[in-house]
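Colleague: Structures follow.
Derivation of every value follows stated rules applied to the coordinates shown; laboratory data play no part. Bear in mind the structure is a predicted one, so any value in this text is a computation, not a measurement. Cβ atoms are built from the backbone, for glycine too; each structure is taken alone.
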Structure P
Amino acid sequence: MEHSQARALKALDDLEREVQRASRVIDELRHENEALRRQLETASHTAALETAKPARIEAEWRRLSAEREVIADRLKTILGKFQWLEGEIA
């Protein structure tokens, strides 16, 4: 009887060690999961910024092109006025 109780206690001790080991593994996996989640968020944020760059560059290019056209139109108007003042018709 004592032998079976000793075996049962040993089995319970072994089981307790296994549960504690599993608990540590679960904690480690949780920490790894959090680290991976942070890396993924950082990578997603970086990718979003990189994706937005071409759109910003294109928008800036369109804005500058529009400004150049406005300046060219103003210069043509000014040139037309000078030509008119000099008696030339543009």
Structure Q
Amino acid sequence: MKKLILVFAIMVSLVSCTIRGHYEDEPAMLKVCSVAYHQVGCDNTLQITPYWKLYLVNENDTVSLRSHQSYDVGDSIQVIFRKFISDGE
């Protein structure tokens, strides 16, 4: 069984090393659609830092993220989407 796991791990590492490609960054401006404030202890008793949960939208994308800086509805934020482009293998 140990030999089978070792062979499988070697096969996976060899296959994953042969993937060729590159990353492309695509900047986009997203508008804050809604904001939810999470105070200390709101999510669980171990939460010691307040944060804002932001919902961002534009024509194509919808993104939710956490921020430690407050934003208002209607603010614009630049987000960079990173995509992996395979080289056709």
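Colleague: Computing helix-only ellipticity at 222 nm (-39500 (n - 2.57) for each DSSP H run of 4 or more, over all residues; to 500) gives -5500 for which of P, Q?
Modeller: Working: P: -35500; Q: -5500.
Only one of P, Q returns -5500 for helix-only ellipticity at 222 nm (-39500 (n - 2.57) for each DSSP H run of 4 or more, over all residues; to 500), namely Q.
Colleague: When distance in nm of label points 7 Å out along Cα→Cβ at positions 32 and 64 is calculated, the result is 1.7; to which of the structures P, Q does this value belong?
Modeller: Working: P: 4.8; Q: 1.7.
Source structure: Q.
Colleague: If Cα Rg over 2.2 N^0.38 Å is calculated from each of P, Q, which structure is the one that comes out at 1.71?
Modeller: On the way: P: 3.14; Q: 1.71.
It was calculated from structure Q.
Colleague: Now a separate question. A value of 10.6 was derived for distance in nm of label points 7 Å out along Cα→Cβ at positions 8 and 80; which structure in P, Q was it taken from? Don't jump to the answer; show the numbers that get you there.
Modeller: On the way: P: 10.6; Q: 3.8.
The read-out comes from structure P.
Colleague: Between P, Q, which one scores greatest on distance in nm of label points 7 Å out along Cα→Cβ at positions 24 and 56?
Modeller: Values: P: 4.7; Q: 2.0.
By distance in nm of label points 7 Å out along Cα→Cβ at positions 24 and 56, the leading structure of P, Q is P.
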